[in-house]
Each structure stands twice: as structure tokens, then as C-alpha cells.
Structure I
Amino acid sequence: MDPALPDSADEHAGGSGLRKIIHVDMDAFYASVEQRDDPSLRGRPVAVGGDGPRGVLSTCSYEARKFGCRSAMPSITAKRLCPQLIFRPPRFAVYTAISRQIRAIFEEYTPLVEPLSLDEAFLDVTEDLKGIGSATRIAELIRARIKAETGLTASAGVSYNKFLAKLASDQHKPDGLCVIRPGEGADFVGRLPVRRFFGIGPKGAEKMAALGIETGADLRTKDIHFLRQHFGSQADYLYRAARGIDLRRVKADRARKSLGAERTLDKDLASGAALREVLERIIAITWDRIDKAGARGRTITLKLKFKDFSNLTRARSLPQALASRAELNRIGHELLDEVLPLAQPVRLVGLTLSAMEDDDPAPNAPATAFQGQLPF
């Protein structure tokens, strides 16, 4: 181990740092729900999102992905790649209800569930509620329950830390299961292209390629000093990732950092009156989400994205939690008035509440070693 690396990174080798972690990821969740609820869409390329000139795909079915469509792609690009693509508007109330149904399944096996979004979560099953003992068996049971109770498929990754479990869940998608057992992490990571690592985007992968780093094995040959020289604050993460090390625990009831809404406009707007109308609609959506979540926060932030894709934000922090929709309405409009008139038209407007109160999750149960008599 590199002596310059802080913390006890060698815990991946065994002892009390080892845990049994499952990462469950629903397969093309929104699109799969649309195909489930409308049989005419099954087997066809489906996208969830707006199909207008400013539309963006939230997700798309695997039939659409064969044409190169993907999440966050502009709709106009997706239609060019797949002219037969079928668009459906998102139904978040439906997706949220199904996500809660799936969460209830998870909680029958462990209280240590960390949702990352509506369609994926980490589970720590080191000490599962049913006394099954095998993380692999629990993942199989959960996937079967999800299929039987929702009609949807999920992929799962099983390993001894979060980083490896998340990589594993993507290995055999869709409707797959991958297990990385203790002692196998470094070899598994070594075979992967670095672009598969969380946090390494296309530009990061290009930079690594220029340094002769294509795979996890290549990355593992670089010491911590080299990584800090070229990647700064990301160096410690990359050092551990190349060795399959992740010391993070599953955080039950993961705190929400912010809550809000944003909308890409059908056409660019520069008029103050028109922007105020848009802001009214966003305030209504934002307050509805705040009210349903029972969220309490102190900072309201207005976000504007301009025609040239540059961003402007204005924020106001309150001495106590936001108390009402009227207060949100007043502050939202005051923030907008501060930046009017605008130098160029706006293409997106957003509003968020952050600085949440009571956002410290309850501590996890202490880590324990794997019991030798229990299968992984």
C-alpha cells in the first residue's frame, strides 16, 4: 500500500471492514413502466421525455438504445438516430408509487437501504432481517419479488463494498445478476475500461488515455503522487477505485440535499412579464414537492440558463425554515427582479430549496466481519 494514501485502505483485504452490499438498479425504469402499462409499446423503441425541439430524454427502452439513444440526449438527436422512436411524457406520480413499492420489498430484508434515485438503491445485508446469510440469495429473492409484484425487471450487483456492487449491477443488464466475492475486486476492476468508473466522463477518459491509462489495471500502475499531480482532489478516489477499495457505508434514509423544479422553455424568453409567468408555474410545482415531502429548508435559489448555455444563479438564505408557499412566491419573484432586465434571452428557469433541516441520517449499525459459515 502507498504510505502517502490516507485512511486504512487495506481494509478491503478482510477483517471488520468487509460487508455484504447489494446494488439494485431497475432496467430502463420509466420506459419499462410505460411498456408495462401500454402493451402496444412492448418490443418497440420508447423514450420518456419531451419530443419538442427543446426536449430531452429522461430514459429510453433497450430497443431504442440499440440505435444509440440514451438518457439526457436531446430529443431531436434521438429522433434522428431512431426515426420510429415513440415518445411518452413522464408520469412521475406513477414512477414514485412503484418506487415505494420496491422500497418496501427492500426493507423486508434490511433496514439499511440507501436510495440513490427512484430506480436504484444500495442495501447492506451483512445482518439481514430474515437470517438468510447469503447476499447472493437475497439479491435473487428481491429480483424475483420485484418481477412478481410490479411486472418489471431489475439488475443487481453483489459485493463487499458500494463501488464494486454498483459496477456489478451494470455488468449483465438487463435483468442480470453479477457477484464480486471477497478477493476478486481488484482483478474485476483491472479488466474494466476506466470510463466505467463512476465520476469519469468522456473528457476524463480522454485525459487518462493521453497518459496511457485505458483500464483499471493501467490505473493501478500509477502511484498516488502521479495521480495527485494529474488529477488533484480526485486522486485518492482513483487510487482506491483501481484496487476495488471503497470505505463508504450504506447510509439509511439518505438525506435530501435540495428539492425543486426546473423547466426548459419551448422558446427563449427575455421579457420580464413572460419569465414571471414561467416562474409562477415552477413555484407551484416546487411547493407541491416541498409540501408532499414535508421538507424544511432555509435557502431558495433561482437558476437561469441563457441562450448561450451560460448560467446565472441568485440565492436567499432565511434565518429559519421556509414557512409557506406565499413566502416561496415572494422570494422567488424578488430573486428574479434582482436580475431584470436581462442581457440575453433565457432558455431554462429553475427554483430549488436547500440547506435542509434534520438532514443527518441515523448512524448505521457497526460494521462486522463476515461469518465464515455463511455463504457470500
Structure II
Amino acid sequence: MSTKAYYNDNLLLTQSPHSSTYGYVVSPATEFAGKTEQLEVSGKAALDFVDYYGGENTRFTNIFLPITARYRTERDEWGFTGGFTRDNTLMGELQTTGVVLRFTQRNLWAVNPSWTRMLTERLSFQGTFQFNLASYEDGLRLGLLDYRTYGGSAGFLYHITEQDDLSLAGTYTNFSTSNAPFGLRASFPGVVLTFNHTFTESLRGTAYGGPRFISSTSRFAGGELTTQDSIWVFGAGLTKQFDSASIQATISREVFPSGFGLLLQTDRVGLAASYKLSERVTAFLGTSAYIVSGATTRAQGGKLSNQNLFFTTPSVSWKFSEWWKAEASYTYGWREVENFGDPAMANTVMLTLTYYPPKLAISN
């Protein structure tokens, strides 16, 4: 159970006149996990009861119901991740895509089963399926379109050495809007090559890349427009663990679906670092920079304006007893939209108090 006091002087990162927003969030949550020799299941049920005042005077509830399962046999492993998320567009979608949408609630269903088959001691086959269904509260009035995506990947993973893994997979994704008289349908097959390397027990790195071939059709009142394009997606990450600290650096280019009714190309650079000041006090710094452009034409016609977004969040947490933790954080946000004049800036302060009850464990 946690309680957060919240203040933001520009919640929507807008250049237009605006007022500060303040409020509080009450977040009860419970987690569960169980396992046998072959089966592992874990999940979470969490709520956010949010009250905002001032610039955005509103009340809403976020819901988080993720679940993960894994079943192993001698040569096969079946997995599942997915669940239901009800959040607002300034949470999960903004952090993923880097685009500020209109402020409303989003419902997202996700179903992601997977299968891995060991062919030899070093070579395995991997297959995945992905399905996502997103809808927005009062979306059409706000210019947001519900959408669904489905697809999957299939390929091979080769365990080169104890420190090196190499995988090659073919991927396919289909995206379509679902609640507008003029919509978008797009598909983008591709190939991705991934390399993982363990330098030491405390230093690990990964890199991947490959092309995506995008074919999209936008339907308008007067007809339709079909386009073909190709985009190279890539990513790299490095994680270092110290005795009292950790640091993770990432860089990536990905294609994401958006409530604007189009696919986005998002370039992102991220840095996350934590340092244990004492047994009870930990400092954290998270920074992300985004460059976003439209990978397809908008369903309503036209291209999305290029956008730049930057966030940095220093925080300090204090676990002052076995079951209680206090945290203070500050976030600076900066947003620039092409041809929209001066950039917008935001300052956010959050104070959090969290209670962790004792865990209940049962074993046979």
C-alpha cells in the first residue's frame, strides 16, 4: 500500500496557457507467485486511486493485472506473459513511444504466449505470438483511435559459448485501427539478429538490429492511400553491477503503434543508475531522451510532426523500518514539437510513503 502526494506545473507538456496540477494517489497492490519443479506462475493485482486538482481537475482509477507463467519439460518450455492494464495516456504509452497524447484513460489487453524447443545442447527453436488490443475512453472526441496489433516471431538461438548467445528470427506485426470511419491498416514483417555477451559476472551487454518492411493503407472518405517503406530497427544495452551501485545504458530505434492511429518511429537513449548510500538509503537517477516521427501516414490524413522529448528523474528512498519506505522524487520534462514554437517544460515533485506487509509463504 502506498500513498503519493503529487505536484506538476505543466502536466500535458503544452505551450498553451495552463495551470499547475496537484493531487494524491492511493495505490493498494498484492503480488503472488508459486512454482513446482516444472511450473512457475506469478502475477500482480494493483490499483491507483487518483485525484487531480487545479489544471486537470479529475478523478480516475488505474488497474494493473499482469500475469506470467512458465512450464518446462525435458526439451520444451512454454511461456505466457500478458494481462490487463488500465492507465492514462501520460503513463505507459508516453514512456514507451515518447509521444504526448490527449489526457484520457487507456485500456490495454495483452496476450503473449511463447514456445522454446531444445534441438541440441546449443541450438534451440523459439516461437512467439503477440496480441494487443487498446481502447481509449472518449477517444474519438479527443482524436484518439482504438487499435489492435497481432503478430509473432520464429527463429533460432545458438549458445556459442558460456558467455555468448546469438539468435536470428523472422518477425511479423499487423496493426489496424478499429473504431473510425477512416482508418489505417499496416503490416511490417522483418528480420532481427541479436547478440548477447557476458563480459564478467557483473557486466553484460546486448545488441540487436534488422529491417522492417512497412506496408500501410490509409482509408479516407474519398478513397485510400497505400505506401511502402523500410526502417532499420536496432538497440543496444550495457548493464554494470557494483558492490553498492548499478548502472544501465540503452539506445534503441523501434516501431510502435499509437492512439493517434498510426505507427511511430521512436529513437530513445536511456540511462538508469542507483547507488546505495547506506543500508537503508538509496539514490536513483533515470534519464530518457526521445526523437519521434511518424512511420506511417495518419488515419485522418497527414504526417505526425517530429517531436523531441526529454525526462530526468533523481530520487532518494529511505527504508526506515522493515515494512515502511519513504521516497522523494523530482522530474524535469522538456518537449519540442516541429513548427510549434518554443518548447514546453514541466517540473514534477512526488512524495511517496509505502507499506510492505509480511510475505505469506506455503511449501509442501
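One table, with the values for the structure above:
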{"item": "Computed 58, 52, 36 for Cα extents along the principal axes in Å - originating structure among I, II", "result": "II"}
{"item": "With mean projected area of the Cα convex hull in nm², for residues 128-287 alone derived as 12.5, matching label from I, II", "result": "II"}
{"item": "Which entry (I, II) yields the derived value 11 for relative contact order in percent (Cα under 8 Å, 6 or more apart)", "result": "II"}
{"item": "Of the structures I, II, the one that -10500 was derived from, the read-out being helix-only ellipticity at 222 nm (-39500 (n - 2.57) for each DSSP H run of 4 or more, over all residues; to 500)", "result": "I"}
{"item": "Structures I, II, by distance in nm of label points 7 Å out along Cα→Cβ at positions 136 and 232: label with the highest value", "result": "I"}
{"item": "At a computed 10.5 (mean count of other Cβ atoms within 10 Å over residues 32-39), which of I, II", "result": "II"}
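FYI, it's all coordinate maths here, none of it is from the lab. Bear in mind that the values here come from a model prediction, so they are computed numbers and not experimental data. Cβ atoms are built from the backbone, for glycine too; each structure is taken alone.
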